1. Work out the source of 3.7 here, i.e. which of I, II gives that when distance in nm of label points 7 Å out along Cα→Cβ at positions 71 and 135 is computed.
2. The value 36 for relative contact order in percent (Cα under 8 Å, 6 or more apart) was derived from one model only; which of I, II is it?
3. To test your reading of the models, identify which of I, II gives 66 for percent of Cα pairs over 17 Å apart, for residues 39-126 alone when calculated.
4. Of structures I, II, which gives -13000 when helix-only ellipticity at 222 nm (-39500 (n - 2.57) for each DSSP H run of 4 or more, over all residues; to 500) is computed from the coordinates?
5. When mean count of other Cβ atoms within 10 Å over residues 55-62 is calculated, the result is 19.5; to which of the structures I, II does this value belong?
6. Using Rg/Rh (Cα atoms, Kirkwood Rh) for the comparison, can you identify which of I, II gives the largest number?
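Where a number appears in this text, it was derived from the coordinates with a stated rule and is not lab data. Source: prediction; values computed, not measured. Cβ atoms are built from the backbone, for glycine too; each structure is taken alone.
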Structure I
Amino acid sequence: MENTVARPTTISIGIKWGLISTLIHVIIFLITSVIGTDPFDQKMAFVNVPVSIAVLVLAHKAFKDGGDGFMSYGQGVAIAFWISLFGVILGGLFTFVYINFVDTALMDAYYQKQMDAMSEKKMSDQQIEMAITWTKKLFWPIYVFFGIFFGVLIGLIVTIFTHKKNPEPTF
């Protein structure tokens, strides 16, 4: 009787590494909040993007190690999509709870920073008010869209280097 071990799927790897990615990014978010740095600052990309790349490389390795050692380009991008999707959902839930129940002043500071930047550009009070109103309405949809978009974009690039084609054709 032959022992068969279930090969990992792109979804199972995506869920597992999406959880790991979320945990790491939540820790980074909390550290930046505690030390008084703006966790929404664009400079945080210099920390978050390398972490995302490392998580994706490790997820691809886990997929190949758990299977036959191969991973197609499409499978690599699918893993990136699932990691991004679960990461955005879980990270979004954490962020929502944090900014609405733990540190409610964080979003006020974020909006104030946006208003100050608009004031420096000599925008009128009416324009600033309208922009902030739209920012508040679109914050979460933009959070989800760009989280998944940039996760997949990183996946498209990383998978170029991590995929390994199976030399045997499958029919």
Structure II
Amino acid sequence: MNRLLSLLTILLLAIPLFAEKEDPRFTELDAFWAKVSLAVKEGDFESYSETCHPEAVLVSGTKETSYPLAQALVRWKEEFDNTRAGKVKASVEFRFGHRYGDESTAHESGMFLYTSQNPGEEAKHEFIHFEGLLIKKEGQWLMLMEYQKSRGTEAEWDALEH
């Protein structure tokens, strides 16, 4: 009887894990992050900008400041243009520790790995702890707040799910 009870407990605890993987919201959010990654890799500034709400906020924990994400986009545009022109290689990957939300809101926290490489130089890897607050408007997920909390380590990155 105790074995059966233990097995039943394990199965009941595992159900939410399987449900999360099958939730269409996670499929949509995974597609959102894939779009962000592809835009960075291809240097597609317009596509990247489309993932951001017009009133989005960027919070920088390392700089202890916040400001409109639109200002950061102005700063980042040259990097996108250089990537598109082949002057630099760039990529970003995401891994998550927590993913909360409902059909129209999401709070995603984890890390991203931003890699850039100038020709003839070693690639630079930046591991960043971050949180993203997203909303779904007219069927599209949009970043409302990006909180780049702090620098992380490769070991912390490796500890998160792929």
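1. On the way: I: 3.7; II: 2.1.
Value 3.7 for distance in nm of label points 7 Å out along Cα→Cβ at positions 71 and 135 corresponds to I out of I, II.
2. Details: I: 36; II: 21.
The read-out was computed on structure I.
3. The read-out comes from structure I.
4. Numbers: I: -26000; II: -13000.
Among I, II, the structure yielding -13000 for helix-only ellipticity at 222 nm (-39500 (n - 2.57) for each DSSP H run of 4 or more, over all residues; to 500) is II.
5. Details: I: 19.5; II: 16.2.
The structure behind it is I.
6. Working: I: 1.10; II: 1.05.
Evaluating Rg/Rh (Cα atoms, Kirkwood Rh) on every structure, the highest lands on I.
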